[in-house]
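Some structures to go through are shown next.
Derivation of every value follows stated rules applied to the coordinates shown; laboratory data play no part. On a predicted model such as this, the values are computed, not experimentally measured, just so you know. Cβ atoms are built from the backbone, for glycine too; each structure is taken alone.
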Structure I
Amino acid sequence: MTRKLTFGYLYDFRNPPAWERPWGDLYAETLDVITWTESVGFTGAWVPEHHGADDGYQPSPLLTLAAIAARTTTLRLGSAVALAPLYHPVRFAEDAAVLDIISGGRVEMALGLGYRRREYEALGLDFSTRGRRFDEFLHIVLALWAGETVNFEGRHFTAKDAKIMPPPVGGRIPLYIGGFADKALERVAKYADGYFGNEEFSDLYAEKLRQRGKDPAGGGIRIQGLFFAVANDPDKAMEELAPHYHYINNSYGAWLDEDKAIGMSDPVLEPMSLEQFKRSGILQIVTPDRAVDKFRKMQDRMPFEHFMMMMPAGLPAERFMEYAELFANEVIPAFRSDTDR
């Protein structure tokens, strides 16, 4: 059975030097844009996490999501991804539960390990222990969301008679885990409701579910299409959008090269010139009909439930909204059920 497919955007709140603006203006405008996306048919708003970035890449996703929750009524909200080992699990479980209540039960969290040593060192944590910290974190958080009183003493976290009150609106908050390494996909299959990541890892996720005796059809998949847009004239759009996505590509590429800890032997993103980036194929700009065809094919091969694009750093809001409105008008209707019309 084909799942209903929904669409949303990731907002990293970056303020790059080439397009720098007052921080208050940037945040206010981005929150206005997010509210507008709800009105035209998008169903998700997602906030990532990094620390110490010169361009102000969002360091506080839960606080930002609370602001989004106060401005919206139907959007599903969540981190994508929050760097779970950097949080104490009891405090994270509490904060996520309160966010779920504020939003009326709209929270869905995606979590990951992180791949930058400096982010761990900034908080006085050992980067090499992040996998073990993540497993202990998940054990505690899931028990708390299930309403249990938790007594736990691990190598990295301790909780004594821990219980969260008030609880999340619907009990356990939907949990997605990202990653690319074999171990990461094992963690997704063990703990999560679904996988958040790249399309090419969907088969490995399905295999990990089978190894644990789970039906792959029951595991949700959310794909990050951060370098994807639709336009009636893709060539013209490339000239406008490429500088902004090129900035994103090069910043991620530099970060991935710092510690080479993402779990992929050959990460796709690496710094390059703007002209090289335009020719690389990393940024996919297609017409609406080609986008519909792409998503239908993805639905045919995996339990694909949500596609997440991004608002690229530095692009003026009105220009972003023009591309997003085209997507809302020409792509989203192809995946609405009769009950949505």
Structure II
Amino acid sequence: MSMLQSQFEVDRVEEEAKKLGVGINRALYRDISFLINNQDDLSNGSPRVLVKGEEVNEKNTYGLWFRVAGTKSGKYTEGRNLVIRILRDKVFCCNHDGYLRWVRMGKIPQHGVFVENDIPVVPSRLFYTKDQVINAIGEMEREWGWPIIAKHEKGYQGKTVKKFDNRKELEKFVEKIKEINVGLFLWQKCLSTKWDLRVIVLDGKAIGAMKRTAKGKEFRSNFSLGGEVEKWELSESDRALAEKVARVCGLDYCGVDIMKNSKIKDQRSKLGDSDCFREEDYDSYVLEVNRQCQFKGFEMATGINVAKMVVEMLIKGR
């Protein structure tokens, strides 16, 4: 894990593991070290992974659950994947397939996977120069209207999502971006609904969903940004959609964010109210998948014991 994120989640998993009589070796990425030898090097044995100096193997470990791997250098994400390559045939490594396919699974590669697998996404544009963005503003305005959304490829918890209400605001933002960073942004149509769904998929099954609603002038619905959360009854179509996302991304544990958009344009504001919600009046779009999703708000809203289910998955995975 990283020291900066996921403290609540790791605390909860440790708490539930103790109730089940399962030991937890909680470690930072810097606590990992490796012995990398050729298979025929009989003096030292096969490649080994050590955590705090102790070897991790099938005799002492049910499974590994990885949290955010920090550092700009990427050394810990590479270390995590080396752990998986050495141990995955012996010890269950949660999300092993997804991690090996994408060392860092940002929003742009996610959209490539979604489009490739016919998963509905919000209409988006991607550019690599400032001139490309400026020259496309008129076209985006005609197709989408205002506001227009910009999302940073590596953003998290909604912190880098920007909303522009007119051309002047968007142009001002573009001017501030370094040319080399333009290609890290997705430009998207703004859906009028002020709420979305977070679905947690665990071991191939959607275990539940919460509705996240933006409050006041804040347009982002993230729980970490003050969004209100409540339990949501998943439709069969959204359940299947979330499970498909997890499957095509190779994830044993993840959070899938789904946003609704009204099919009835002249009743958007009314239908944005869940009291007036009818499933058939809405289309579903996958915003993103988070393979290390936090679940504090989810447990609070749904009453589902996610931490216990994570421990049970790790035990089963052995």
Structure III
Amino acid sequence: MVMNGRRIAALLEVCGVSLTGPLLMWGLRRLVGVSVTNPLTSLSAHASNAELITASRQMFVLLIFQYAGYFLLIIPINWWHRRRGAAAYGLTRAGHSWKMLILAGLGVAALSAWPALGLNLVNSLHPSETVPWRQALFNMSWRRWEFWLFSGVMSWALVPVLEELFFRGYCLRRLSEDWGDGPAILGAACLFTFAHTQYLIPNAYSVGMVVSLLTLAVGFGVVFAWTRSLIPSIIAHAIINVLMTPVWQAALLVAFMIGVFVSWPRGVTTFRHVFSNASAAACVILAFAGAAWAIMAARDEPAVYVVAVGAVIIAIGLEAMDRRRTRIATKVPMSA
């Protein structure tokens, strides 16, 4: 496997944008005097209805600013690469019917989400240590619309769209241009998995969730590579993010087992097709790079942001040099 300049540029661009984007938005917020509050830092199991409404608004603003920071960089970079319009981000049906995309979403949910669902069911019966805000969420009353408003914003309604748009619509697609679909799926999956820092706790549940999240992310990546539409992965992501009681988790797990039986042949065929030309070395390199970068980014140290900004600058420089070489190569035959 050859590590050419285009592959290095793609990797540096994706890793750099994942931290430089939020840093850019932080700077813009400071410049205009806009403050953003993370409601998870003070979330309590005894939160009142009014507090949950306030937390919902704060979480919505936080997420919009966070992902807007990514796309302040992604949109002009995509424009420079001549990737424009909704199709460049996977925000179309990509020529497929709604029925096909919905069935693909349900199929990938069944095939890739049952490990996480089973683990969450066990954990709901025998709880393990987790971060305070998740524990507060599990312990508070679910019998009020304010709770479902808050959980919708932070979990099953808004987050699936934003995360799929960034991790699959940008990261996976950008890496696949120079590395191929298989390695890109694993690289984006590891970046996605280890960005969920609430599971970086040394216990059996967290380790299991990391493995389960990786399985989910690979499934999301495969269905995106197959359809070139984010609709199936958004549907699957939303389904598995909905908070459920143990009874509903058990019912959905049974439904997923039936879905696995029905979808398995098509799923295996699709997986093999997507990874048919994948280099094992490229898969390992991108998987390691994605995991290592996400873990390093979780440290939230100034030096990491300096590295991220440098990565974006180097990536754009390498891409500009590659374009220049391409232009020169196309002009030489014409002049001869």
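So if we calculate Cα Rg over 2.2 N^0.38 Å for every structure here (I, II, III), which label has the highest result? It would help to have the intermediate numbers written out before the result.
Numbers: I: 0.97; II: 1.09; III: 1.04.
Largest calculated value belongs to II.
Looking at structures I, II, III, which one was Rg/Rh (Cα atoms, Kirkwood Rh), for residues 109-180 alone calculated from, given that it came out as 1.08?
Numbers: I: 1.00; II: 0.96; III: 1.08.
This value belongs to structure III.
When you work out FRET efficiency 1/(1 + (r/R0)^6) of positions 53 and 173 (r between Cβ atoms, R0 = 35 Å, to 0.05) for each of the structures I, II, III, which one comes out largest? Intermediate results must be reported in sequence, preceding the final value.
Working: I: 0.85; II: 0.10; III: 0.45.
Top value of FRET efficiency 1/(1 + (r/R0)^6) of positions 53 and 173 (r between Cβ atoms, R0 = 35 Å, to 0.05), among I, II, III, belongs to structure I.
Please state which of the structures I, II, III yields -9500 when helix-only ellipticity at 222 nm (-39500 (n - 2.57) for each DSSP H run of 4 or more, over all residues; to 500) is computed from it. Before the final figure, lay out each step's value.
On the way: I: -14000; II: -9500; III: -25000.
The correct label is II.
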